[in-house]
1. Suppose distance in nm of label points 7 Å out along Cα→Cβ at positions 24 and 40 works out to 1.8; of 1, 2, which structure was it derived from?
2. When distance in nm of label points 7 Å out along Cα→Cβ at positions 200 and 232 is computed for each of 1, 2, which one produces 1.2?
3. Of the structures labelled 1, 2, one was used to calculate volume of the Cα convex hull per residue in Å³, giving 144. Name it.
4. One of 1, 2 was used to calculate distance in nm of label points 7 Å out along Cα→Cβ at positions 48 and 216, giving 3.9; which?
5. semi-axes √(5λ) of the Cα gyration tensor in Å, for residues 128-175 alone was computed and gave 25, 16, 9; which structure, 1, 2, did it come from?
6. Could you tell me which structure in 1, 2 was used to calculate helix-only ellipticity at 222 nm (-39500 (n - 2.57) for each DSSP H run of 4 or more, over all residues; to 500) as -8500?
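A short reminder: the numbers here are calculations on the coordinates, not readings from a lab. This is a predicted model, so every value here is computed, not measured. Cβ atoms are built from the backbone, for glycine too; each structure is taken alone.
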Structure 1
């Protein structure tokens, strides 16, 4: 497994639960072939620390954005500051952004306003988006259709086969992580089995979304090998083939040399 190069396209390695052993977590990931990690931000106050962590560790790639689940804490000036950060830092991607309609208490109109602003920035600067779409895949699709040419990853995809195909046509990749390892996730597993490999990338969403059998544990990037093994089994292909293809997909989307 260590000979394979894997790309974890969604890791929150900057959050506090990694403060005590972050270097060890990164080292464990590298030891099993996870040589690159995309680290999306969730709110403006975390951007400086995220930048520092990515600068200090080779293979950690920053993305800056405003998470929809924290919509109530985002300030109007954060979008102005986001433009400044993108202009100055030239990050790998923009995000985590998107829509979360799972909690009815979250302001949907404000979420959509902020998401559209992220899409506009991605279009302007030619950067891919890292998109959160929880119980809002169709609304995300509608927003993307209004901005042709924007590319990105729909993180932790949980939509239908029809939505997956629509997103493929819009230039969006699907982030596949821990949920695919759960046998009860029948719809997701069938989509992963049949979608073109060119649309798939792997992720852990560490420290969240642990794999089957590790419920309640902190997730970490080294566990990407478990996602890889599951995707390979579902598709009837070798782990080496899946690793090669998904790493290529992520590297091409993010304009990184393979």
Structure 2
């Protein structure tokens, strides 16, 4: 009998299951929940569906076609954003988490919809493994920037002028550009060096958003209210954002 290899951060990671289970404890009866994208979010969605079958009343807004599929499979009713008012919370993953809980998101390509749903929520809860923790944003990889296709040339020129090294994201086959669910391109931008602090991250976000044709960036700064960190042995650390 063959077995797939163990992948840290994958669906079989004990840490992922532990943080997903911990997040379920935050869901009140009748809650409207933003459903994030990615592996940790999909495990959370499955567990949330199991709780619904046990009697928990809950509905969700999906951040991607993938999370919508997972929600339907789990039996979670999906609602339109705005039905009943703001969402109670959004549960999502992240690609990097800085000590101040600033994030890099978007390696999966759903950053714009993740931003919208998070902004429409009273709280954003992030589920990660220890590998996603960094000392400074940009340590693990590139910062995604979503761009309207017509503006690609202009955006690349401006990004390079800022000292970044943008690369058009390709699809899984590597022969065609990756197209977001909004019909846009993603430019993955390598930084000259990791961002030294939150002030540097916010300045970079500001100049990126000023580029004509840029829709959004993968810098999610100050959005996370709580980060649940799962360890391989199943332990969970909870980190909360300092207010004020």
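1. The read-out comes from structure 2.
2. 1
3. 2
4. 1
5. The read-out was computed on structure 2.
6. Structure of origin is 2.
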